[in-house]
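Nothing in this text is a laboratory measurement; each read-out follows from the coordinates by a stated rule. In this text, all values refer to a predicted model and were calculated from it rather than measured experimentally. Cβ atoms are built from the backbone, for glycine too; each structure is taken alone.
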Structure 1
Amino acid sequence: MSSTISRRALLASTGSVLAASPLQMAWGQTAAAARPVTIGLVTPSTGTFAFAGELIGQGAALAVAARGGKVLGQPVRLITRDDEGKPAVGVRRVQEAASSDGMRFFLGAYSSAVGLAESEVAQREKLLQYAAGGSEDFTGSRCGRYTFQWSAHPYTAVRATLEHVRKAHPDKKKIYSLSADYVFGHALFKYTQVVAAELGFELIGNDNHPLGERQFTSYLTKVVTARPDILFLNTAGADAVTAIRQFSSFDASGIAVVGPWTLEVDQLPELAPEMRTGMILGQNYYPDIDTPANKEFVALYQQRHRGAPGYAAAYGYDAVRSLLLAMEQAKSTEVAAVVQALETMRWDGVLGPMSVDPATHQTVRPYFVVRCKAAAEMKTATDFAEIVATSTQTQPAALNACKAMPGL
């Protein structure tokens, strides 16, 4: 399934932001004359992460329309493709968009497995990929000159989350983890082991579960029997929601639920307040981030969409915004020039100060930890949590497997 986000849809996505603006007329007048810059949104609209596709599109459309739909005088065109959460489908969608639609830049990769498969196409076809999956391989063993990682490194996510637990709950030492059995969960579990040892936690057990698991009872029974202090969820999306719902039926008082990269604002409404109260969650993004760029983004989003933006929408917005800034920095929309600009520039993003490590193409950015509120603490229907910690701790260089970034 594919579609093009039209000028009408982009203008509708920003409402009064561009209403009655001469930029609308300028955009329409130049669109036919200038060569468009086509950015692909290769995202899941079906499968475990189906919720993410539309949200990424909403954020990306806001980023384009907020700049008048142009960069360096060229119209910016967004196209969408459903990767179905399947690597083979994602690869095919990227190839089709590059050959038939002139796509030279793309984002998506909400599934690490899909994004890593797509990265092979990016290197071969010289397409700039700004990924969001959680695998360390994007900027590690499978690093490439044309792939960048917007999301935090899994080491950063685990370290930030467990550092806060150590400070806020010094009596909690024993960890039992549940990990998604694919590259995302594997990366988080790898660094759970590393960081637990660094910070003095005891990892007493781990179970891997398949993607799309619907019955966690057997895993959770083992957790409760082991009596850890912390249930550490190295899983995400619908799987995380299911696991937490089922865990709430156990008599597990005293076991804290902690997730380094588990639930975002988009999924928190799926849990009853009593299920999420007190949970400690690592966040790539949270709408309360106090930066000028985020305040602008949240205002734009709330004008056009119900509720607060979450990780998926923020990724779509900030990744596209960053690409457009890099084009302006490079004074070019050619892929090689934009790659070089991203490698060297520093900018104020939605998350705060941002840059890219040129040796790995990992975006260096803040990571956030939140504590979920009880119903009585919530000031609004979307006031799910408070930010309790922020970290920019990067992966130690000795642990990184990207030993030589290829040339352009």
Structure 2
Amino acid sequence: MESIIIKTSFDADATGHFGQFGGRYAPEMLLPALEELEAAYNQAKSDPKFLDELSDLFKNYDGRPTPLYFAENLTKKLGGAKIYLKNEGLNHTGAHKINHCLGQALLAKRMGKKRLIAETGAGQHGLATATVAAKFGFECVVYMGEVDIARQRINVFFMEQLGAKVIPVSHGTKRLKDAVTAALQDWITNVDDSYYLLGSALGPHPYPSMIRDFQSIIGLEVKEQIQAQAGRLPDYLVACVGGGSNAIGLFNDFFEDKEVMMIAVEAGGRGVDKPGEHAARFQTGGAVGVVEGYKSYFLQNEDGQIQSTHSISAGLDYAGIGPEHALLHDQKRVQYTFATDKEVLVAFQTLARTEGIFPALESAHAVAEVIKLAPTLAPDKIIVVNISGRGDKDVFIVAKALGDKAWLEYLRREAGE
């Protein structure tokens, strides 16, 4: 396996900035901890022992490499380009989040930390954090907004079974943004013995670069797999984007390949023309600001306050986006588009009924874009779409959204027992 640590032309500068974005805008009491983390990571990523141990975990614990699968039925249904699925849902814990959780857990162990702190929205990052905490013997605390707890109860149950303490966040919008704030407050209080295992390619330096590096295994595998299967590079890469970890992991190894187009799909929610009803930073309402330790684009209201967001997918229900994505947007290296909740549900059912694969609602945003894109392209074109997670976690949301009466009756019957 190639080294998972690679540097791109878009890497941060010495101050942690991607152009004007990124940086380390953190409380003074956290600066020593961030400097300690940066030093530890810089040492670890050049240590063959660390990389060998991580590679072994990827292969023998996580189950990598994940498959790159030619979606023949979906390709025939849509017409046009050939569609390949990078199935990150077949990772241990069911999503790409385990990639950076394994890397950070090894780093926390190396640093002598005893406790992991995490935030989560969809629960996949929280589940992966709880998993690595159980494996490596860390105490684990996961902060999760009350709204997300209600719609991702399956993952909450499994986190607790793994020994993690899931703390509901009841302030603000009770979603991912507020869970991040609570996790940071915990870290400030317990900085000496705790490691903040951040869940996406954002936050203060060095997190965006570090998480990008751990997730770059996705693109490294895709480049090798597509050349073995198709004999060439893809024409398009498509991924959903909230904070941005699965997308940057897919894109990272292809930035120098100028012929490869990249599309990142934001959460259009109930419509990008409705403030507070979507999480599409680059479509309308997004402006540059500094929030939660980094500078990037954030959805803001007229007073400059962070705008409320909505998405059928808890993992994309976030007002900000990672700083490297902000630079890629401004440089037009990546095209940022969106899919609405309704389009996402159609994509979820379409992939299930053509290929027998249930995508996470986050990943279904990328599938929704492929449904629009593929028919416009010639049959010799190739699209690789990142199925960043599997959809069993979303059964309550999907059944309710589709009005499944049998499922709702089952829940009522179980609740009455």
When mean count of other Cβ atoms within 10 Å over residues 362-369 is computed for each of 1, 2, the largest belongs to: 2
In terms of relative contact order in percent (Cα under 8 Å, 6 or more apart), which of structures 1, 2 is highest? 2
Can you tell which of 1, 2 yields 14.1 when mean count of other Cβ atoms within 10 Å over residues 250-257 is derived from it? 1
The value 2.1 for distance in nm of label points 7 Å out along Cα→Cβ at positions 154 and 314, derived from one of 1, 2, belongs to structure 1
Using mean count of other Cβ atoms within 10 Å over residues 186-193, single out the structure from 1, 2 with the greatest value. 1
Structure from which 0.9 was derived, distance in nm of label points 7 Å out along Cα→Cβ at positions 74 and 234, options 1, 2: 2
